[in-house]
Structure 1
Amino acid sequence: MKSVGIQYVEAIYRLKTAGFVPSRNIHLLFVPDEEIGGVDGMEAFLASEQFKAIQPVAFAFDEGLANPNDAFTVFYGERVPWWFYVTATGPTGHGSRFIKDTATSKIVDVCNKALLSADSGCKHGDMKKRNLGDVTTVNLNMLESGVSRDGGKTHALNVIPTKAVAGFDVRISPNMDLKKFKAMLDEWCSSEGLSWEFVSWWKNPLHEHYTTSVDNDNVWWKLFKQGCEEIGVPVEAEVFPAATDSRFLRQLGIPALGFSPMNKTEILLHEHNECLHQDTFLRGIEEATMTQWKAPVERFLEFLCLRTVSGEGPSGSYQEVRGFVFRIINAGACWLTIAAQVLDDGRIYGRGAQDMKSVCIQYVEAVHQLKASGFTPKRNIYLLFVPDEEIGGAEGMDVFLDTEQFKSIGPIAFAFDEGLANPGDAFTVFYGERSPWWVYVKAKGPTGHGSRFIKNTATSKIIDICNKALAFRDEQEKALGADTGCKHGDIKKKKLGDVTTVNITALQSGVSRDGGKTHALNVIPTEAIAGFDIRISPGMDIKAMEAMLDEWCAVEGVSWEFAPWTTPLKEHYTTALDAENVWWQLFQKSCSRIGETVETEIFPAATDSRYLRKAGVPAIGFSPMKRTEILLHEHNESLHKDTFLHGINVYVAIFQDMFAHV
């Protein structure tokens, strides 16, 4: 609006210099905050004593838009802007699981409904070609979800977030009843855990349309049209597709027109390299006397590029992010207790009660009891406590296996690692695991004003990727529990480790100047990111998953990459459970001796044992927790004290048998 603001001043200056005396007072208003709704600008001014003192106001001009054709476009009304957030909440859990109604899946569903909600039809029976102001636009301009400790620079992609937020810029055409649109929003958010609200700074969003009459009864419209005819420029009356301060004037009953004298000019507001030809600018001041005045602008041969919003974050390129430390997140409102303790129900509550503090303590206590009893193992026993398992182990176990310290203790005959609880009467033993791939998909697209239909935006591309991921996820979930086929003569049902899971665990997009606390919802962002936790079953070729990701991202401007802190496996590794594996035979016999049943499976998540298997070390995942609900990574993660204590005895028995073997 800088050009039009200068044109107002220059035109009045020329009239005044020429001796022209207006029959009414002319007020030029330069008010703030129009770009973010005008709440603290024009709306506040119209309630002031200063405005009341200049009443009555007969007519007002405000900004319009350029017209690529020969005519000037004049706006007699505008679409009502609604800027709002949709918030979805859902259960948390480990990113390797099929968890229904997650926050991210809910928000993707709402985004799908929004992106398909195009306005259509004719009003008053006219069949004229519709302009942008005649339809309602919905643009998805902000996405936010994920568990992060550094303001969203990195995410714990193996944790399903409990909250996801989408921000929308909606421009409601006068052809659409505002109550009808509100009802549609309510319907979109009618599912449990979904809600919507206007942006917090918007005190009085309009709930009614206001327009200025453009007929012969409006003397100001007649005078305006005559003036345009005198200089030989036709006018086209439309509804303004965006939002200006004139809506507040019309709400008070003041006739107002939106008008920017820019014909034969491409609409570039809010775009990169926004510009206006100098001749168009000068003609807008006074067509008839353009050559009689010294040009108030000079022609530059280079662009002036003002960097308004950094695309690289506050500390440079996103590629500089190399590490992530997973610290315990205080979610006290969701827990029965914050401090780890035994409650009256006999359960030990605390983060890591199942994963994996309990098993670590059981290892130490079992070895301590054997040592105290005078037992001497036939081999050296090493207890390893290594970091970063929760974020892939790239700088923990993976690094350790390359050290001289590890090489000095070889050869390693066998290894134990964590398993999972089993709700039934058996212990679950894991001989392999799904390969974890934590990936980011990045989409790039054009920017522009949030009131427009802009094709192939970054957010629409990222939602399309999410839809493909969720469709694949549904396909895999349907296979869960199905017959695996006849293997070794038995029919067994598929379990979680036998299928591939995909979970959306991060979403990020939006134009912000304060690190994501607030967003400019009227600007279409150029980038959108989705983070996925993928667990590839040994039943699926890893190359097939890679090819599928490539296919999903084959659209221009879309790419995928592994999270920078991961070292993804490109091959499956499993431990043989047969007569040739003496350690497996010893483990089975020990469990039978103490009356315990075991069930073998593929581990559905990821542990450090995959690095050991890759190095050729046989390893099983085992946590002695039967009749126990799986609660790792969930609120109120817990383990019954009796189960914990029994697990120590189980390890003592197993270790005694296995450690006695050479």
Structure 2
Amino acid sequence: WEDSARFLGTPAGLKQYANERRTFLAGEMAGYCPAGTPFVTLNEIVAANTILEDPDEPGEFPAWFELYNAGLSPLDLGGLYLSTNSGNPTMYQIPAGVEIPPLGHLIFWADDDPEQGSTHVNFTLNPLGGVIYLYDSDGATQLDVRIFGTQTIDVALGRYLDGSPNWITFNVPTPGAANLFAPPLISNTGREPLQPTAGVPVTLTATITDDGLLLPPTLHYQAEGGGFTTLPLTALGGDQFRAVLPAYPAGTRVQYYLAAGDNDGQVTTDPAGATQNVHEYIVDYQPPLLLFNEFLASNEAGITDPAEPAEHPDWFELFNPSPHTIDLGGMYVTDDLGDLQFRLSDELSIKPGQYLLFYADSDPEQGVYHTNFKLSSGGEALGLYDTAVGLNLPLDSRTFGPQTEDVSEGRCPSGAAAWVLMNTPTPGSNNNTCGLSAPIIGSVQPTTPFPAGDEPVTIQARVQDESVNLAVTLWYSATGGFVSLPMARVGSILYEATVPARPDGALVVYYVTALDEDGLLSSVPRLAPAYTLAYRAGYSPPPVYLNELLAENESRLVDPAEPDETPDWLELFNGGPTPLNLGGYYLTDDLADPTKFRIPAGTVIPAGGFLLFYADDDPEQGPDHLNFTLSSYGDVVALFAPDGQVLLDSYSFGRQLRDQSSGRLPDGTGTWQRFTCVTPGAPNGCNYAVTLPFVRR
């Protein structure tokens, strides 16, 4: 005798009991045999599918059907036949080795692509109606058949329960799983007001639906942990429900959840996992005063990672200027203002006046102070968001542009509104040196990028600094030693100096420094004189150009070496009448490192043709895969001659839009524009009104 409660559950529970009982009897009674034929049936059909993706052909959504093994042993389907025509029962033979586990399900794809695998049949299903047959291995004995009429998109026709003779429709298909009704769905949960105030009742609303009979839904709430009270929700019609929470005084923490059950015995809560998870609010809630205070997005020689001493991770600092300790658990930090990316640990808090340091190293497994993202030296944004009680609203953010190596940005003084560059970073402490920042050198370029022989060349630089006395110097060398030339100020931030004429073929290397009255020095390139800029007198550059790039590729181009990846990419264009061998030329995303990627020998770009490179930092995948990526928050790409000195072309860009490229129009010589129809490896043909800054060659 067994507890009768086993028979009072859902149909699925009763079915589970029956199967367990059969297994038990088979082990106890040698002669026990509940049936002598295979327990395989057609179990579910979706002839108009737009939801379930073909795992062997991503992006395709073929019709599908499901077989079910009602037996207690694995079943080898090899040799059985599937067909849509009784006059051709052997239309598709299931290959040997295709097996369904006991009480298991197996999906077949009706896509007429049997070469894709053993579960892809050589026929399709007509959404307007049809039939499926299942035959035994003799090709004559019919094991099952199902005729179906016009089908509704993404609505399944299936047995209920699995293997039973009763066929019904399911608004929520169950591919590869038991045919059960869906539990109630609670959606569009709302609260008015969102931030409740003292003495004001709170109205809750929700949409609740079910594919069967919905039982009366309920609200469960408590104040200050006093135990949950249950209230029925009021039906408003059209699947809409409402309840009203009582008013409470300021500072009261209120927690609540909704629950809905149906006649199948299935229960849904909102949020899921109640009572461990609940909605909550604090009456008259005031968000905490918490700030980003300093960050370093290009840490080359600064502080090291305490968990990995050989590493120099990016970092940022939080500061609490308030007189209260703030619990950080449940707050979020992110480098994508549209995504709550990294949840701060419940064990974290920050005391009044305290500075708290976090390592942006994408290594959260190293501890609670290590985030799951890094910072881009090309520029991006940092965001700090409140807990769920504060509706995850933003508390602070900082958007920044391209960064200088080992120079932080911080509030000056700590907690103030003003941000400054800091040559001496102060991670985890007061920004006591924040008033000192080095000069900022912008673009440096010759007025004639490719001068003729015996022609003087004027170099111009844009320099900004708060100092009145600023010494800007051009350093050049054509014979082995550097000569300094003071650069004259010819505009508000524009400085220039002229290099004497040099004969044809002479290589002139140069760099620019700026020294302010505080003794702080900047240079371009930043590692000068180890790295320099250069031109060659009388040099005629080949007609090869940076022509198009996409730095935030979500869906426009897949990696042929890794089809599930969509890497950044850039394109070169040969504007000349003959093919060009680019072997030995260089591509880079760092002007201080012009030889970062050497284009392999034998790389040829045809006349008037295009050459595509994948910026995926996976050079081992092939000669067209670069050893760097592009930052969607802004970056630079450059093409250098084989000497690694002469810059042939470059393009500096700011924040990029998802699946929109930047490119020249016309190809090679035109201005840079933004394209919503990208053309990797093909002419740029979409001329939109958004025009980007022109970059000189």
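What follows is calculated from the coordinates using simple rules that are stated; it is not laboratory data. A quick note: this is a predicted structure, and the numbers were derived from the prediction, not measured. Cβ atoms are built from the backbone, for glycine too; each structure is taken alone.
If distance in nm of label points 7 Å out along Cα→Cβ at positions 133 and 149 is computed to be 5.4, which of 1, 2 is the source?
1
If volume of the Cα convex hull per residue in Å³, for residues 365-492 alone is calculated from each of 1, 2, which structure is the one that comes out at 260? Matching structure: 1. Structures 1, 2 were shown, and relative contact order in percent (Cα under 8 Å, 6 or more apart) at 6 was computed from 2.
So mean count of other Cβ atoms within 10 Å over residues 141-148, computed for just one structure, reads 24.6; which one of 1, 2 is that? For mean count of other Cβ atoms within 10 Å over residues 141-148, the value 24.6 is produced by structure 1.
Tell me which of 1, 2 gives 20.2 when you compute mean count of other Cβ atoms within 10 Å over residues 61-68. Computing mean count of other Cβ atoms within 10 Å over residues 61-68 on every structure in 1, 2 gives 20.2 only for 1. -0.42, -0.76, -1.13 is what came out when log10 I(q)/I(0) by the Debye sum over Cα atoms at q = 0.05, 0.07, 0.10 Å⁻¹ was calculated for one structure; which of 1, 2 is it? Computed on structure 2. Computing helix-only ellipticity at 222 nm (-39500 (n - 2.57) for each DSSP H run of 4 or more, over all residues; to 500) gives -1000 for which of 1, 2? Comparing all candidates, it corresponds to 2.
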